[in-house]
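There are structures below to look over.
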Structure 1
Amino acid sequence: MEDMVNRVKSVGNRVLVIFPGALGDLICLLPTIDALARRYGGQSLELMARGELAEFAAGRTPIARAHSIDRREVSLLFSEDPAAPAAAAEFFGPFVSIHTFFGFDNARIREVLPRACRGTVFFHRFRPESSGHISAAYLEEIGESPGCDSPGITAGLRLSDDDIEQARRMASAFGAAPGRFILLMPGSGSLAKNWPAERYLELTVRLSRSTPVLTVLGPAEVDLESIFSNLAVIKSPPLGTLAGLARLSAAFVGNDSGVSHLAASAGARGVVIFGPTDPARWRPLGKVKIIACSALQRLPWQQVAEAVQMMARGTERGC
């Protein structure tokens, strides 16, 4: 035990999580980040991920410091150069523990990273196979027992005052007051997962008769801008502001997408539309109503409108 204590002291009090996923993946990892924060209580928990995502997580989750997964030292983990471990140690060396969801099946990374880190390195699978929700699978990867895919697993964000204030100003610019608008997010990382934009447009026209509707389009939805050109559209807001908009909304509607996970983790109520993917594994954690339809083009806007209106009134329980 004394040797273990001395080893921890020698490498400081920093713990690193390396994660290669996109926004939705990261939100699904949040219960695991919470578990690691409890496990390493009092130590600095840091995240290496896509730059924007790591920066977003810092301060809004137990993550204290952000690092880009594109930094030079990561490329050294693939290098056959005998000097690579020592060079990589300039960054990875100080950590008492590294939990990496990157490189599980890569023999070179499994050799170099432990040599570059004076602490202990744990390799975990990215998107591990499981019969339950992906968040439960990630918890199991680090040795936590989530129970029978417990509905109690949550992925909450701690939004800053600035996140909320920026969102309030953005909504106000369109005449939308907190708690009195619907937020639509018609995009995703895959066209196959998108409910047709024309249906979103029909939904917007119907809902806007009684409630202001704000539509968010990201960089991948440039081709949708002409469809929504005459409506209240917010283009590519910062992730913190988008999370704030979701929290201030009466309810949101989105596809199986990272932004739907983000909205739910911000505490928003909403409707999430699933097509080819399995909601039992990929549904957002939170107060959401799932509408699953194998042929998305056949899903009528009336069904979605009824569901989101019930969510906005609080008369529909999330699932």
Structure 2
Amino acid sequence: MNAPSRKPPSGKPVVRFAPSPNGLLHLGHARSALLNWQFAQAHAGTFLLRIEDIDRERCRPEFEEAIFEDLEWLGLSWPSPVRRQSDRFDAYRTALSELEKLGLVYPAFLSRAEIKAKVRENEESGEAWPRDPDGAPLYPGTERELSADQRAARIGSGAPFAWRLDMKRALEGLKTPLVWQEANEKEGDGEPYPAGPAEWGDVILARRDTPASYHLSVVLDDHDQGITDVIRGQDLFEATAIHRLLQELLGLDQPVYRHHRLVVDESGRKLSKSEVDTALAALRHAGHTAYDITRMAGIDADLRPFASPA
């Protein structure tokens, strides 16, 4: 069955802005944060800030501090304490264990180089290799049928691995077509949109040294925080199919999804944290105001968190 959309007892929405502290926020982040803020303000709801810092190698305290500084400069505020994914590792491990008990995940040992070589071998023989919506080749799934003893032996040997979702087996348990509720940035509960998680193949849900991927952590955190409306960039539209599947498998409520257009550069590409000139800190130091940022990020004039200049 498709999990129901979450409706808070108060009838008021709960939204979140969830950046990763692995670089400076740019105009694209400002657009997403402000759209979430506007939605909460328009519906007397709650705006939450969540720090997605699972990647302990790339996430740094100075970037987290910069996130707070940038958002406060934009005029945004949020309840404390702020949720950090690094404090939620036990919850992620528990959910992964549940999926393992259901026989829906398996340890995958092929390295990137081995995957690349297998794909190249097939394509050189004239056989097209299936790819996901982002263009990456699907995982071969060679370890799906390993016995429990074989898996334990490989893990015990110290071989690096990732936990992958057995997509075929996960989909076999669904009794009805999988959909999500897609709405515009501001109003309504949206319309059912067909979800096609099979297009992503056996996605990674965790690694040996990291208890959850983005896909697993985001659905668990959204559920735990009571998020009713996920307002995020169009670049995550297709990934919603994976999130809806995980919500079904783990018995989680589904939010309404509102994917907004991206802020792009002159070539039409989405902005990157490596592009220093679009960083909010750089724009602020160049003399731009928070009001300027809303216009540059394509935000409507109503319900800004600050007054427009006289």
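The table for this structure:
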item: Structure from which 139 was derived, volume of the Cα convex hull per residue in Å³, options 1, 2; result: 1
item: Top of 1, 2 by relative contact order in percent (Cα under 8 Å, 6 or more apart), largest first; result: 2
item: For mean count of other Cβ atoms within 10 Å over residues 109-116 computed as 18.8, the structure of 1, 2 it came from; result: 1
item: Comparison of 1, 2 by distance in nm of label points 7 Å out along Cα→Cβ at positions 173 and 205 - largest value held by; result: 1
item: Answer label among 1, 2 for the case where distance in nm of label points 7 Å out along Cα→Cβ at positions 213 and 229, calculated from the coordinates, equals 1.9; result: 1
item: Structure from which 36 was derived, percent of Cα pairs over 29 Å apart, for residues 61-236 alone, options 1, 2; result: 2
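Each reported figure results from applying straightforward, stated rules to the coordinates on display, with no laboratory input. Since we're looking at a predicted model, the values are computed, not measured. Cβ atoms are built from the backbone, for glycine too; each structure is taken alone.
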